[in-house]
1. Using the calculated result 78, 59, 46 for Cα extents along the principal axes in Å, pick out the matching structure from I, II.
2. Taking distance in nm of label points 7 Å out along Cα→Cβ at positions 342 and 470 as the quantity of interest, name the structure among I, II where it is greatest.
3. Which one of I, II has helix-only ellipticity at 222 nm (-39500 (n - 2.57) for each DSSP H run of 4 or more, over all residues; to 500), as calculated from the coordinates, equal to -10000?
4. Quick check on the output: 13 is relative contact order in percent (Cα under 8 Å, 6 or more apart), derived from one of I, II. Which one produced it?
Structure I
Amino acid sequence: MTVSGGFDLRVEPWIPVRLLTGQSACVGLCELFKRAHEIEDVEIPVPPAAAGLMRILAPIAARIAADGGDRLDDPDVAEDIDDWFDLRERVLKAGRFDPQAVDAYFGREDLEGRFDLFHPERPFLQDPRLMAECVDAKGAPNPSGVNKLVLGRPTGVNGAVLFGHFTDTAPVPVPAAQAAWHLIVQLYYGPSGQCTPRRITGERAGSCDAAPLRKSVSYFPWGPDLFTTLVLAVPSPQTEVDWEAEDACPWEEDLPAPLEALPPLTWPGRMLTGRFRHAALLVPSRDGRTVSDAYLTWSTHEPPQKARDPYQILDRRNDGNFQPREADGARALWRDLDSLLLKDSRQDARRPPALEHLPRWLLPRLRVRAYGFDQDGQQKDSVWFRATTPQVLQWQEESDPEMAYHVKRCHTAAEQAGERLDFAARIAWKIATDSSVDPSPKAKIKLDARKPGPWACAALTRYWPAAETAFWQLTEPDRTTSRVDRPFVDAALAALDEAIGQANRADIRVARARHRARGLLLALLQPSATD
């Protein structure tokens, strides 16, 4: 197909933003960097696309941000970490990206056409070879379908129609700007398992590995304007990468060789944009304003490169190793605060490197932005989310250890009350519905994990919003105290009563069940439970 016009991401308005004035706008890459100091937030309505976009923007920011001829991505400056932090400080105090530096980067001759979503030879973040390599047994093109590209659309003959009447037999084209968002999601969060087969040799392979961010949550230091946010998103050079090899992003180098060894991991480009496991190709409409089809397949079967993602919390597993914290659509961001404020050495979670060594003069103005995608490891996508804290980074342990540990105490108390509420509600349901159970306070009750009853879920649904309110009240500067458990126990008691319901309490067994459950919760207030 001949496309009459491309879609140049440098100038096309494909990134929705909110300006400091409160107005909404859509910008291309050039305008985004030139006006970053005027932009308050990125408003892409697909959070995993925003998380991937931040990883694309960060190395570009490192290429552009400079002072006195030194750039943030300069390996010579990075040899001395203090020199690099000093350079970042000077860049931040400049308050904006240099428009000439923006034009110089996006106008590089070697990058001509590399930001065009539909360029015939080097479409942005895509592999044009898929048109010839993704074919059926007869050699005919075998695309994956535009519904496979766009998250939320059903695929296959049994796909449920949830958000619109999209079927594989009558696919609806997607606007080019939205296709760019979903392309980013597929590369960073795509599934493992069966995919559109790709024939490079005689073998027609059709399986791929999970994308590097699948089922994870990302945390970014969020400044008062996008310029500050992007500069702080540039990862510090304290990472294990190949410092001898030249760094490059996918749009800055040749197409990858799918059957050869992976290029060395370098900072910051390949670390943030060079670990994709999927390959994609968008098929545009004739006028280049929509995408009518897409190819999605594997990009490599080489073992994934190990890299410490700078925006993820690492949790210690039972075997002692660490893994990225998994996204949970039912878990509010405040429950992660102690892992964002405390140093790594003091707990079983490691703070994201992007939240280390932040400028102290900026801390009172910095928030944390979280982007998460609740998925399984293979094909199931549950829910995505975006959340932002208040200005909490001023409470980091290095700056305010008393407040950092107060936050940890509050979070621990909230989690203990939540766990006890779940257990108590299950116990109450068992007593109320099983006549063979002894309801006395000291009697042992055996629970069946397959039959939790409805009270536990209902109680927790009511508890966590109330616990969040109590948490923020307890973390007000004049409310710090060593005893923080009472508000969370009170919230759990109220949630339990609401879950059981007023009408049920007249039943003698329900009354006994409620009494036993309330006793389990009140036991948290005994000194032995908190000391």
Structure II
Amino acid sequence: MIMTNIDKISLRFSPKPLSLTFALCIGLTACGGSGDEVVEPKPDEKVYPAYTDIKASGGETTTFDASQSGHGFSTPAPNLADTELEHHLEGDLSFETAFTTAPNSEHPELDGLGPVFNNADCNSCHQRDGRNSTPIVPAGKTRIKLGSEAGLFLRISKAADEVCSVGTAANDYCAPIPVPNFGGQLFHRGVLKARPDWEENLFGGQADVYLSFETKEVTYPDGSVTVLKKPLFAVENPYDAPGETVNSANVTSDLLQDDVLMGWRNGMPVFGLGLLEAIPEADILALVDADDANGDTISGRANFVFDAVKAKAGNTNPVSLGRFGWKANTPSVRVQSLGALRGDIGITNPLFPDESIAGTALHDSYLTRTGFVDTGSDENGAPEASAEFSDSVVFYAETLAVPARRNVESPDVREGARLFEQLNCTGCHKASFVTQSSGDIGGAPMSDALKGQTIYPFTDMLLHDMGEELADGRPDFLADGSEWRTRPLWGIGLTQTVNPQAGFLHDGRAATVEEAILWHGGEAQKSRDEFMALTLDERKQVIAFLMSL
């Protein structure tokens, strides 16, 4: 039985026997003393958080069978009905489907890739349903060009003239402003002949992207030193001005203008997403503290974003609470999944039926030069991905199991849980929620497996200012350039079991959980500084707790 009673998870000091206490009181009174003057208080008790002993992070959707496996994020929720399990497994196949250039007469169900894209399948950005590998710059080189091995990509947008604080139809609901002839995401790969100068840029995308790193040292008060690395990017050779860079004498490319904002993004784990969507909106909004009314230096904000599901249904105010994406810029698993299918891969679908680069000079040129049938429609004029394929991908992402916690009995893990609470890490990483017991998610009926579950994701689902060093300077709906959504911590200890080359944070810069903590600033600066002030053993205990999640 899981122990949640605080009496069972606290270290208690035994009280004195009643007779001894009574005798002491009599003796002190006879001497003319008072109890207030001579009775010393008991030592402080060590009280452990209620989540210290919790193993089932996902409630009944938790898997206990694969938590030490390289496939620890890839297990179906064990409480799915038989028909749901079949649907989930169909989605698993769809998630791993690699698409090809159109037209593909032998396998028309696979064609439609691109014509520019970041990867050809979902799994490449979410390896084994976890994080992608952080690219490595080999010894002797200062940078690498991103290619098929990278799950990193760049969000792009034009700087707005003023801060957008309330989304309306007139201001496109505060959505990022697309870069003319490029859009809102930079696609560094392309199919054959995607670019007009394809002979010199075989399989080139909208532009070339180069990655390098800079490093810095962080010294703890006890003298320990940790080296941190920060990714830097350079964008060169855009299709609309081949060979240009930002340092060219006369910059003409729409992409390389001074008012274009760019920010790295890294693929996230995809397990437990349905549970996060099933958290009641009121419970998330109850945590908003935009003006830091409680004075703890933490002031979470909600992002409200355009909802394509509501728009398709004819809703006159298609705005919803943002829950997913690094800046909480998408409202549902459906919008997130099908947006990535169209955006990252270039596969149109019923929710996003237009090509990601439709109407740009690059797409128009591609169709004219090649004569290929790749307007975003299949041979019947429907989107490239069918409704059945799309629904299966969404359901798969909604119903992956959450891995169980490990080593919860370890004294170091228990002490780490107490210190995690003491440092106020739960000011952002709220431990638990209970999912809704009825209703739809993403405009579709919710699986019974997700209903009424007590879950421990360790996130408040809100935006927080994380400081200048993590800022990318790029607003996204109501999120500003230094705000990020609190990442759920469940499963974080298995990240590098699932993919040993995975990194942490929005751009994969942190090679370890400790490095990720040391990058925290802004609202998290106080907690980060207090973590640094701990002893080495105490810091190891905090890490041990996080690795147990």
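1. Attributed to the structure labelled I.
2. The structure with the largest value is II.
3. I
4. Only one of I, II returns 13 for relative contact order in percent (Cα under 8 Å, 6 or more apart), namely I.
None of the figures in this text is laboratory data; all of them are computed from the coordinates on show. The model shown is predicted, which means the values in this text are computed figures rather than measured ones. Cβ atoms are built from the backbone, for glycine too; each structure is taken alone.
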